[in-house]
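These notes open a run of structures that come right after.
The numbers here are math on the coordinates, done by the rules we state, and not lab data. Quantities reported herein were computed from a predicted structural model and do not represent experimental measurements. Cβ atoms are built from the backbone, for glycine too; each structure is taken alone.
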Structure 1
Amino acid sequence: MKNYLKNIIVTSILSIIPFLALQAQYRSPLDIPLLLSANFGELRPNHFHTGLDIKTDGVINKPVYAIADGYISRISVSPSGYGLALYIDHPETGHTSLYGHLNKFAPEISAYVMAEQYKQETYKINLQLEAEKIPVKKGQLIAYSGNTGSSRGPHVHFEIRDTKTGYALDPLLFYKGNIDDSQAPLVKGIAIYPIVGEGLVNESVYPIKSKITVLKNGDYLPFPEKLNVWGKIGVGITGIDKMNKTSNIYGVKEIRLYCDEKLLWNYNIDSIDFDRSMMINSFTDYDEWVRTKNFYMKSYIEPGNKLSFYKAINSGYIDINEERVYKLRYELQDLYGNLTTYKFSIIGKKQDIPQIGTCSMAMSYNQNNYYMKDELSLIVPQGSLYNDICFTVDRIVSENYFSDIYKLNNYFVPLNSKATLKVKLKNDLLSNKATYGLVTINERGNLNWVGGSYNNGFVSVEINRLGDTYVVACDSVAPRITPIKPELWGRSGEIKIRLNDNLSGVSDFRGTIDGQFALFAHDIKSSIYTYTIDPQRVVKGKKHNLVFTAKDACGNLAEYTCEFSY
């Protein structure tokens, strides 16, 4: 027994040593106290959060530094995603650090990027660099913090990846000592899911979900209703974590579910494979998230879910086959060992489980699925579904669009890989077929452009979920280009253009001054496109001709020209 305990202790110490060494080797990416607005593994739409969002006091232009020696291996500039981002390979540790949502790069890096943008004549750029191109030292200034791309406020998105596999690692494993956290996670809700055709909850085939109330002293109120259960069920939970010195909420790192004191299911997220991040939609209750934006985490594993951070007995499912009380316990724990426990019971009570009726269109997760009709077809490839479903289609006759309206399925189902949808036009009236496209219609009647391509009377498109309502529409209106105070351009040194589109979205744009490419910058959060006049490219003391063109996803083209003095 002593040798057994000794081996456990030695193994634990050896597993911690690499992280302790790297904690000493890696410096902080910012010279301000590390406070987070988001942690690793947080639940996001269609993906797990793969880094730390470091707060920057609500402002931009905080200096950002290389955490260790290495070289810049990739530079990305995009109006969405990470915005302005740097990737640094650290050969000594086998890691790559990433710094996203930057406002600007350090001068040497900025000059290199701008030269490449003009060479390729594009603002959006993705550069892969050789090791000798831009080496960096630990603590070297590389950029300034910002709010670019798909960012909701000033911060630095910081990642550490395994360079060889590309997996994202939890940076808090390396910076644990930089952050204070004595607050335990909180339970916010519990769900009971009867498995279709195999289980019931309170004589119903529908899930029961309830918020859980925490009192001021930290105790929880019991589950608000009695749970009589029979057959096969799954359980789910929604919860958050907290940290010291901030009011932000975070994702829960580890969750354990016990049934009658036996560990049934364990989730612990230390690394993320980007190729499987989409499978978050099986880990969570996807239909619930689409409808309410609440993330319930399923404590059972659907057959098509290949995420690697689970340990489970019977895939986490519970078979209620005795008329007795089943005692369940959730444990939620963060990296710092702060622990929350929530206990509740379900009562095994025999109930007649209704037989599943005949399904006219059954779809299986482990084979190709086809729905083929004259007016509509859907191909769902093998591996797209996480579980078997009974697929439904509702058709609404309409004279307001170019096709009838189709609702694909009566609840939302996520797809791990895209399905191909084809809808037939019943009014094929347009000569410019490129302006056709599929849109979704929400409950308020608002249209959201999905797109697609026309072929022989059909519009086809790839979709990543079932449950939406589709119809064929068209976009024949070009984007709208509006100059912003052109009389000030010469004096301010900036040219600003507002660019909007009515439906399909701007797909391409280009600005030239006196026939030469002009580098207009833009960000997904704004409709304004800005060119900072470069005196090396635009001669002072004379008039110049600006041409700005824009094209939407249907190919509708707009052009604006004007003369300005500089």
Structure 2
Amino acid sequence: MKKSVLWSLVLLLVFGFAFMNDSSKSSNGGYVYLDVNNLKSGFTNSGVFNRDTTNVACGLEWPKASGKFVCFTSGLTMACYINGQFAMTAGSYKGEYAPGYVLNGHYATNSNFKFYKVTRGDNSGTNPDWANWGLMVPYGAPWTDVNHNGIYDPSVDTPGVHGASQTIFICLTDADSSSHDIGEGFGGGIKDPLMLSEVHLTAWAYTKNSIKDVQFIKYEVINKNTVAWDSTILSIISDPDLGTATDDYIGCDTVRDMPYCYNANPTDLIYGFAPPAYGMMFLQGMVRKDVTPNVNLGMTASNYFTNTGSAPPPCESDPNGEPIPAYNIMKGFKKDLTWWLNPLASGSMKTKFTYPGSPETNTGWTESKGSILNCGGDTNTIYYNTPNIAGDRRFTINSGPLKVNPGDTQKIIVAQMVARGITNRNSVGNLRDLADTAIAIYNGGFNVGIIPVNNSVPALLNLHQNYPNPFNPVTRIKFDVPNMSSPNGIIGNPVLLKVFDITGREVSTLINEKLQPGSYEVTFDGSNLNSGIYFYQLISGNFKETRKLILLK
């Protein structure tokens, strides 16, 4: 997010040189954008995302190509105890990860370990990442098993998250001790012991209208150490800068496991009237595997810390270079283990969730209701029941603690999103609605795009006329998949559904997979296309059927 010129220069001095002086983290596969829909987010191979390392004053851009930003930086921070010693791998501003893996307790890497990015419509001839995706499949890179044989076949199978419009992947580790430096931004600097983790980072997005303002991020974290990680916490650290950085409020939706940022004022200098709201949500947190059924812990704490330039109480300030105080924040406390106190709570005021009320209705504890300033214990308190002074907030979303045994994997999935309403506070309400949509997609197994209409078995392979037609900009296409014994049965072949422009150029591949018999419907979004005549074609084996659709904007 754009900050004042002075603040941008400070960040450049503190963090920017670290990127510019290490070419492995700024070029040659070290930086990539996830930018297929309305959000544009930069990812670095040091484990930080939303930061745009090409421009120190920029971050998560919304809307894409607008030059306006809602979040300056985010990243995964992990912390635990190993044989009684504290270990941390920090990711917030600079990042302490490196591309590669753990081999016999040591850092290992080669030129294959870099970012891979595929977009729907790519193929092995147009995108080398598509052609070389198989190099990362053993390290967790996702793919669609088109022929259902359980083996990645680059000539048949589809790289990326199934149905996603764009996917990026990288395999990271904390095993490179040279990446652990004081000045990371949130804790950091612990070189011994190292956690010796392998982290599979997948991020993806869809162009579907209902989720065009959402990005999904998954971390698969594997303990490659020979000993357990005790009291492990996984946290996403975010520095939201919504338009102007110094007029922000934060909140926490405990129903949806989502901290968020919104503008304290009706108007923002950058976004103008009714600025948007930005949120980061746990769809899946750490999982307890020692009970049956397994328990998804989700968000176990969400709190915040503040830029030291905003003169916060000492225990609420940025824990830059302070690993244990940062871990205390990850556990849900202030830096000095003081509890957060909810002044409106009945009974005990102690809480690990700050500002869980509703800004839109101003019910419950919000920043407009003030806060209790307390450091050094819970009894030394002063309640200021007037609206907080807006400032440069940072928030955390935490899951844990749990024990992670050698060879065990913990997977967390988050969604980040932006919504705008008719007022700054109504933007939070719209953000919650968008979060519900993301939750529904997660609960549906991320089955976005193709929808089974019914389970009856059609007699023939058939492509129906799209509806509506003409359309603007979304239309639905229905097709039937028969069993293998039907006159034009697909005999086990993958089903392809593609869209072409009037010159015959392919503009979208909607389906490329083997399907069970049944009737299906897929949504085609022509938002990024010009008005005109297009053709869609169903292909399977020797069967091919084409129909015309008309986009009128």
Structure 3
Amino acid sequence: MPNPVDLDALTVDAVRAGALAGVPVTVLGLARTGVGLARFFDDAGAVVTIYDGKPVAALADRLAELVGRPIRLRAGPEVDPASAWADAALVAFSPSITPGFPTTEPRLRAALDGLAARRAAGDPDAPALVSEPDLTLRLCSAPTIGVTGTKGKTTTASLIAHLLAADPTHPVVLGGNIGLPLIDRVTELTGAHRVVLELSELQLPSLTRGTTVAAYTNVTADHLDRHGSLSAYRAVKRRLAELVDPAGALVLNLDDPVVGGYAGLGTAPSVCYRLDRPIPGGVGIVDGWVVAADVERLPVAGGGAAMTGPAGRVMPVGELALPGRHNVANLLAAVSVGLLFGLAPDAIRTAAGTFAGVEHRLEPVGLVNGVRFVNDSQGTQPDAVAAALRSFDAPLVLIAGGRDKGIDLRALAPIVAERAAAAVLIGESGPALATLFRAAGLRCVEEAGTLDAAVARADALARELLADEAPGAVATVLLSPAAASFDQFPDYAARGRAFKTAVAALAGAAAAAAADRDGGRRR
């Protein structure tokens, strides 16, 4: 048996020097993160085995990304997961395969829990066990900004990266839960880089290393199907704050009572933000301006007072192009990080004014005959849906539904009834949502078998509503599902793309009809 890899002694310089050459390593899962891990270990000279419970035929696309690499695959439902790491010195896994999680495939979960128990008991022959985000943080030479929260983390992480990129002397890399496993790039990162990682509740439980900055949007309720209780979910979210670098900082939303309670946790200083006048050392809003009150730069950025304009001004709130009060809060978090890293207020202002948002998060899709279509497919949690509903004026038609996530949606129903004129519901949770929304007083509630049908019906309802509005008025059709996508789609992104395809078809039909009318008039 090979000696287990000593993760505490593994540095990026050691990897470059060949510390993993010839070392047998097993990667669990051949999704995007698994491919990144496999490439990293192969490039480091390790002997790589990949395990995946899916049949080989279902892995063809991912295997194509590894063509030419001497990697052994053990795949299929007949393969014992433990056999894949029988001779390994290290087992690396993606966040979706976290020990103890009930949503991990049962056979793999049992085998992985057994391996974790061996490690905890001090078994000298048990291979080391590490997740991709934890390995990335262990090896990363650059300052890191970890962004987490129940909602808003993708927009906030993207906005932070966009602001930091205003300083060309410090290249910015954005990844993590947002789609790019950063293990793929860890050996090229230097101290001059700035690395922004979106970290979800899937990635946090396996972390043993913190980030330089831990930025929080909010902590409400989500993914109770995985964590079992609100307290367990909150404990996972708290993990990033507990691990933050003492020479770094916490960036905390004071308008969220859970996140605000993290102030003073550990030895790292806190920069607290809120949608009101800032507290000392924090960021807030005064007379329509984002204002900072004596924020201190990080030691890695030279220390000392962060630069601001007169009276601490950074930028007018109205220059942010994103809709919704919640996005102003996201801006405050991003500005806080920018100030910590020494960005000048003019650079922050210019960059924030050019930020166009993130796909599938309040994404404008098109305007067809006075009906605006907005893709918020990532709106899978009630607070996110409520924020989306409050971002647009009436009249509004909501498309919602999908696979239930075990979250109590009763508090969402009155907000839907207040903000929406109609709802078209899809998926497994459609009937339950229909009952909730009707009970809350929403008079127009319909169900549709497919997303295409829902888009067509929502468009018709929106145009009916426009008939009672003044000329030039705009109605909004908002896809914000309050549910997961897995009953009808592989993920929320596939659902969002399907929504955009359906809207494009509507736009094409409208354009063709207009052309026919114009042709008829000319004839």
Original post:
mean count of other Cβ atoms within 10 Å over residues 143-150 computed as 22.1: which structure among 1, 2, 3?
Top reply: 1
Original post:
Thinking of 1, 2, 3, which structure, once FRET efficiency 1/(1 + (r/R0)^6) of positions 151 and 359 (r between Cβ atoms, R0 = 41 Å, to 0.05) is computed, gives back 0.20?
Top reply: 2
